[in-house]
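Some structures are shown below for you to check.
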Structure I
């Protein structure tokens, strides 16, 4: 078995036991990147020499190594790392090299991880696809003519193709779950405030949170546990006596009440019709959950498109590019979002935030009778590179993003935890989404692991 086939937990165990050195793990990841990334576009910066020096400096495993000791990971290109080019997917920051690291990068260092570079992201992470003018697009390893989704597209591709054992990502409207579902791996969005680093509490509308992408549910749970341990929040997903490699996903979930729905807050605003493959994955997941109490969820969300599009525009208004320099931005969508956001009145923005609070309360209330809510992950199959922006109209571009992934952004507004997990693997993996109660990560992880077990082994893409 090659090192990338071990997964995150397997590699962590091998490193801890001294069976693999950090330099061997890093060299293997760098070799995979060199062999495959030119066709995939997962990385925008590879820091090979720096990574090897860091791996050598780790030496032999200490008596009680931190959970990610020696693990090769990479920062999403929205996360600043001191001394490494951080471009935010934008020409406006093409030459920016920060002097200080963001808290997430510091936390990963403290956990013992070795950064091998920066993963591809769209400009300022504003779109659900990863295509910019400063780097090649992130491509789906199952069909490189199609995109990988976004905004954590590079991270998802790196995991799916075995370039990394897992990846830290961020999710403000589906940015972890959309690319993970597109390329057939696991994407986890924690509850708002669950992590001290990347909590979402300092993001506009509380939307964007940090979270893991991994090939297995157990690996995603392990990385979530590690990130939680990096900061002083109480976090109890393990029962007493469980070891460092027994995350929440290893538990039996028991008999759960599961609500199922294909309804989305975008219904009626744009076409949210499910593709045949998305419908088949959704129905198969329901069949795999036959040991639970499954019922159709009666949910009719109201007023969502107006509140979300207003908050999204308002968040773009903060991008640090002057009005007279917006033409340097990657494409018409980002500049349009910035201009629209800066033209909003305070009354409209505050009204959208108030409406979001009402939406959060109503959604949590509607979901409360259930332990977990199951939805499709994506409405459409992976789309060709360039499909989202081919009309050349920013509003049409945004509408297509909502057509592709109408089931994700409302989870961010409601502050709930959610995970996407592949359930069908005929031609390519196709995923569903599990949404939990506030703070309910352990339950959705356990149920996702059950789906994963019943699905069978996840194949590797044909690189």
Structure II
């Protein structure tokens, strides 16, 4: 990984983020686009074409793109049957099944506690609000070669805790129509109602518009590749969207008390997610920087996904050496990472300086990788600097607030004249007259 010194070089290293608008598509993906569409299209053009077709043609378009993009055989039902879900339990190892149930319990417990501190209904002198869950939510769960049952749990469990009535999941399937047993079991444990074979943009489009088979939802949640991300951006406003999620990010803040082996392990765990994942160390210790970098390089070859991690650390990895903890935290807050890990002698001191992060892992025992599975908070979190204003998925994403205004005559007489004055100042005399018609004659 590249090692730089100082705030200026650190900022240059950290802020080299990917564009979601004009991504440089790999040659194999461009070849597939020409094969499927018979034209040279960029990512946004592909998304527009697929969404248009799904809106117009429904199931037929979903099946066609399942076949042409995911190479799925014809004749496979879009919906996964209950029998397939039950069969999946016999495929998953008992230890893994137990681990998934344990993770679901931990996630459920955290979000029940979160619900206690989320938006609440209230009323005061006729003014208030009530809180209701969204009725139908769509979950997008990516992956065929690498599957993510943990993402199923991290999306579906908070939705169920919030009280969502119906959970619809779409996910890509293998060419023979098989959906990973891990996904199916996780969905069943978490309380997903229906599961459909529809990957990528066609899956997102089916959730947004509805088809003959797939019901339209009120909000779509879940991460995906660049095409899924662009589809969610294009559909925002037509359907609710949880957020825009890019490649995973981990930023470690460390001082000379940190263990270089643990720092290296965390950097590599972050890097093996994706070739475009970011793993960065900011430290006040030059010796730690060198040691952690050396240990990461030495351990890299032992990873099952060594090629992925090597590509990630080579392009998106780095080490920044600065003078003080305050400089570390200033850079970290400017980057606003998905994951921020504090490997410092006094992590509570560093925690007090955190302003922007999806999640903070406080102290070297607080392993980010446990956060991906069994800590409790959802691992679906803002990336790409969105932690400057956005939050991890939680029960709040599945709730909506309705304002309630129930005015007594006394309150109308008290606040109505000012409202009528403002209405007239805006030139809206109809508003003013509507208010004044309710006013009692003042003594």
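Bear in mind these aren't lab numbers, they're just calculated from the coordinates by the rules spelled out. The shown structure was predicted, so the numbers you read here are calculated from the model rather than taken from an experiment. Cβ atoms are built from the backbone, for glycine too; each structure is taken alone.
Work out which structure the value -11500 belongs to, where helix-only ellipticity at 222 nm (-39500 (n - 2.57) for each DSSP H run of 4 or more, over all residues; to 500) was derived from one of I, II.
It was calculated from structure I.
One of I, II was used to compute Kirkwood radius over Cα pairs in Å, for residues 139-362 alone, and the answer was 19.2. Which one was it?
Source structure for this number: II.
For structures I, II, calculate distance in nm of label points 7 Å out along Cα→Cβ at positions 171 and 307 and state which one comes out highest.
Biggest value here belongs to II.
Tell me which structure, out of I, II, gives 0.94 once Rg/Rh (Cα atoms, Kirkwood Rh) is calculated.
Label of the originating structure: I.
Where does the value 18.0, 59 come from, among I, II, when Rg and Dmax of the Cα atoms in Å, for residues 3-274 alone is the thing being computed?
Source structure: I.
On to the next question. Thinking only about distance in nm of label points 7 Å out along Cα→Cβ at positions 11 and 91, which of I, II has the largest value?
II
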